[in-house]
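Several structures are given next for inspection.
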Structure P
Amino acid sequence: MKTSPLLAFLIYAACASPNAPEKKDNKESNPVSSAFVCDSVYAAVRCDSDTSISYSMLLPYNYQAHKNYPVFLFLDPHADGALPLTKYRQQATKCDAILLASNNSKNGIPLDQSALFIKQILHDAVLKTSIDENAVFLVGFSGGARVAGSVIAQGFPAAGIIACSAGIPNSTALNSIPVCLLAGIDDANLSEMMRLKEMFDQQQTKALFMRFDSGHAWCPDTVMKLAMRYMLFQHLGTKVPITWINDYKAEFINRAEGNTAPVDALQLNALCAERKLMLFAADVGLEDAYTKLDAENCQAGRVEAARLKWKQFLLAEEQQKQVYSNAVGLQNSDYWRKEIIKLRQKKGISADVMHMNKRLQGWLGLILYSLATRAVSSGDAAAEELVSVYHLLEPENSEADYLQAVLMARQQIAPELVLRQLKRAALDGFQERERLVNQIEFKAYFNTPGFMDVLDNMR
């Protein structure tokens, strides 16, 4: 019997772990999977070989233990596995797939460690559920997308990759699998994703690119449904269920007609390209009113004109980034206050400029986060100014709140004010309890009334 690439990969990973359980030789009814209720998100399934490694899991509503299912393994940059599975819960049943998500892989840890987590999760899931070992797709958001792409570049035998809101390495390993790139129109990483799409097109990599109406975030459920279906259409080829084809056709017509707004030339061109990528493997006729209209738009030069317009905006965006890069560390708070007000302006500017300004705000936030964190950690004299500007740009950002509290404690500000700032960080979403406990500036506050209240709000 031919061994699947994933099975060979997992056997190799298991051999590296002396405590790993033995791999089952058959795919008959799995008694372990019967312990899990279908259509329920399990937030922390612990790996038998190493209980410090856990993952979230969701079985489709109609799950049957004797049947092999494709797997979508999600990588959240904050190791919150339950978040994407809860968000995309309906897609497990609609795509007839098992959803898994790591609770260990996150931003800031070495790539080989994330790769090990992925191997261990799949090795454990193979023992507990019925997985199609030739249909494992990696799905990542932000840093999770970069990890997914890097792991595949290093040899992980994924059947496809969905990268949301961050680019992936341009590896030859991607040439033979479907790639789906997703980005919000207000996302600072949109330009990176668009450049990557152009590169994949030149290499004739099967890459689908979809924009959605948001900033730097996991994409809407409707977009993820298309991305997951795209993976499965490519994987199944002519075996795509006719119900999926008809469902997709109906959705295509609905989006192409644009219920609330007319579809511009570039959007229609992207829709038709998407349809060709989605349906060509199913051997479905593509000639219809929309593909004809797309052809007319291309011949009339409207699509190319729209692309040129986008390139001009992206060029202007890159030029402004350079201006801000040169200004960081040189300009004071007054300069940045004026620039931030300008970026937040809504009146008297076009929608395209407004979206560009939102992307610039996101990009500037990432730059300031990196510089402010480094400055606070090293005790740089510029730390206070950088944190102040960071907080000015993102007043409800929990990291900016936390860094402000660190500086306040370092300056021996009144304890009640420091604790108030930490509570604000917790309310804004700061959850790094271990980091807080190990922060040397807060050691003196451990026995202060109210400190435990702050910790109780963190995991």
Structure Q
Amino acid sequence: MDRFWPTFARRNPIPNRYDHNIEKSIKEAKIFQRVIIPFGSPQKGPFCTSLVKKGDVVQKGQKIGDSEIAAATPVHSSVDGKIVSIGPHHHPLGGKISSVEIEVSEEEKGEIRAENHLPPIPAFDREAFIQKLRVYGLLFHNTLKAAQNKKINTILINATSFDPFISSGRQILSEYPGPIVWAILLLLEAVSGKRAFICLEKNERGIYQKIQTLFSQSPLNTKSGSAIRVHLLKRPVPSFAHYFLANLADLKVYKNKQLIDQGVLVITIPTLYDLFSSFALNQPKIENVITVIGSGVKTPGNFRVRLGTLFSDIIDQCGGNRKHLGRIIMGGIMSGMSQITPLVPVVKETDGILPLISFVLDENTSDLYSPGPCVRCAKCIDVCPAHLMPGMIAEYGRRKRFSDAKEYGAKNCLECGLCSYVCPSRIPVSELIRATKRQIEEEIT
């Protein structure tokens, strides 16, 4: 039952970590017979146009999709193989997206990566750096593009893991502190930044010691120890809680202005790892490090997975029985998205897969684990770190009253998932608010 008791039996409003029983070290996932790569994302800018056709032979890292629109992110093949079809396919973020299906070549093998080799940090001006980010297919290029003419003094790195199941980002920092520091120094050089803060949980003493040792012995740059500081936090912070994180790091910021306008750039550990892979190893974005964990798999762990690999294949590799799965979530239990089918691919936004067993009584899901009506208990209000009324926003969104949801502060939601976790009626509050925010943004644009 994934150790998640019904909410009336819970005591701690913030869940404890449930990833301590998995093999945390990052392992290479198998390369399966086919991959399906979407030509874009329903939430990340315009779609690309296919540069290949059915029957074409492609190589790993080859660009297979691009657009004349600068905001679009190019798409690369993650394997050597042959194009067998191009058409709409289910995307894990919702809807059907034009995608390419590639039959993997028999000669395709995983390569041994050289993370321990840290080359000299290249010199870039910001415009050239942003262009390189786009060439390598990193979504981060749009973030920097929006801040191209703004002065950036501080880089803020959220190295905490708010979701109790997802440990991929923390494990990357634990295994590859050198590449992460290399990427931070590269980013400081590119944006002419002065300092960087790595925000880490206090109980991660092992990672803290590794970083401090790296600072004292680092061949990267003599300024790594002075330019980069580790800030220890009592609790993890949601990935979207940028202002909250900045305040915990003792940065003087104001909520009425964007952080980027105040000289603060926020970035995550997986994005820094992508920067290292691209600029140090000359590899476009073709893989992700993800956590696969949940009651639906026998051997959970952290895996380096090629983009386009189907959820079903990864679940099978981890000993899952798809016949008994009641739900598959992309991301974690707190703010992940339920999937309508296991035949969806790993995409650039995937950081975890959570297969859960079903609770079945006579072919019907038990009412104990089905959403019910709101009982006006106000638990979601009590735990909301943004001081919102999540239940009201979700209800307005469900009724398509988006203007009312906006007045109640839907755009200020941090998408931490605590409201869904504490809801005694098991209403997917966070998912409803996320969909509502998307609708509000579409109406604005």
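Taken together, the values in this text are just the output of simple stated rules run on the coordinates, not laboratory data. Small disclaimer: the values here were computed from a predicted structure and weren't measured. Cβ atoms are built from the backbone, for glycine too; each structure is taken alone.
Results, tabulated for the structure shown:
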quantity	calculated
Structures P, Q, by mean count of other Cβ atoms within 10 Å over residues 189-196: label with the highest value	P
Entry that produces -16500 once helix-only ellipticity at 222 nm (-39500 (n - 2.57) for each DSSP H run of 4 or more, over all residues; to 500) is calculated, selected from P, Q	P
Structure with the greatest value (metric relative contact order in percent (Cα under 8 Å, 6 or more apart), set P, Q)	Q
Test item: mean count of other Cβ atoms within 10 Å over residues 53-60 calculated as 24.1, pick one of P, Q	P
Structure from which 21.3 was derived, mean projected area of the Cα convex hull in nm², options P, Q	Q
